[in-house]
Structure I
Amino acid sequence: MVSARRSFQGSLPIAAMPRLCEVLADDAGSATYELDFGRDEYGTAYVDVRVRAPLWLVCQRSLEPFVMPVTVESRLGLIRSEREESALPGGVEPLLVAEDDKLNPIDVIEDELLLALPLVPVNPDSELPEEVTRPPAEATPAGERSDNPFAVLRELKKN
């Protein structure tokens, strides 16, 4: 694919990516992708990955599901051993290729989508729950507190 400078494009159902589905709220929708193989001016084999996908995540503010559009554009340098990683140009992420030089495009797309997910997904349109934003209840005077666990100790100290 690299020598022939092949390009692939298409659509892939989100449900076809099991590792990604484990962290999503729903596996609905599909990802559109473009994969372009080639060699750069230094002779390094690469694949350019472009993926767009609407992913269902759970907002950690409201705990409601929401759709987050994810766009990935990256260049992956194809390497056969970890020693080759240091020879990659800046801005190129390493992708370790198996001994048989075969690469599963679905795995590459799934990996890139997983890496693009936010650590803590938050829907930008969500609001904090009312119990968080409501002003605190009126404080009760110290003499009226009934469940003070240290009241017994205070009485013992007086004696």
Structure II
Amino acid sequence: MKKKKNIAIVAHDNRKKDIIEWASFNWTELIQHDLICTGTTGRLVEETLAESCEKHGQVPPTISSLKSGPLGGDQQLGALICEGKVDMLIFFWDPMQPQPHDVDVKALLRITVLYNIPTASNRSTADFMVTSPLFHENYEPAIKDYAGYISRDVDID
């Protein structure tokens, strides 16, 4: 993980307001990194950061936007994590509302654990992550070797 991080930001519909408030509060930290967002979250974060940057004479970051979560954005994000293109995930998910793509959400969270990606699912954790001394430093996360979980006796013919 380099000093300049690739940060993924996702929020379910009922948490969009929370992610906007969080991004506005942490804009000075976020603009120093590359951001990847799903669907509507990307547009809202981009507008929020552009507004904050304009007020303070800063250049807003470029945000890479993926599809909306239910349309495959969660899976796109999971693939980017597997490819080593995401360093951390800020995911404000809604614990009170069932999601039509719950299996995709679960798969995304599984991939973050598998690849040891720092993941915040609420504002307090996200605040702690972006204020950590490691946030602006090079960092090499330990990756567990899962080779022992793969069966060597399986023939694929």
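No lab work stands behind these numbers, since they all come straight from the coordinates. What you see is a predicted model; the values in this text were computed from it and never measured. Cβ atoms are built from the backbone, for glycine too; each structure is taken alone.
Structure values in brief
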quantity: Value 1, 7, 14, 13, 12, 9, 8, 6, 5, 4, 4, 4, 4, 4, 3, 2, 1, 0, 0, calculated as P(r) over Cα pairs in 5 Å bins from 0, in percent, assigned to which of I, II; calculated: I
quantity: Label whose coordinates, when P(r) over Cα pairs in 5 Å bins from 0, in percent, for residues 10-65 alone is calculated, return 4, 17, 19, 16, 14, 11, 9, 6, 3, 1 (choices I, II); calculated: I
quantity: FRET efficiency 1/(1 + (r/R0)^6) of positions 2 and 50 (r between Cβ atoms, R0 = 25 Å, to 0.05) - highest-scoring structure of I, II; calculated: I
quantity: Given -4500 for helix-only ellipticity at 222 nm (-39500 (n - 2.57) for each DSSP H run of 4 or more, over all residues; to 500), calculated: source structure among I, II; calculated: I
quantity: Relative contact order in percent (Cα under 8 Å, 6 or more apart) derived as 29 - corresponding label from I, II; calculated: II
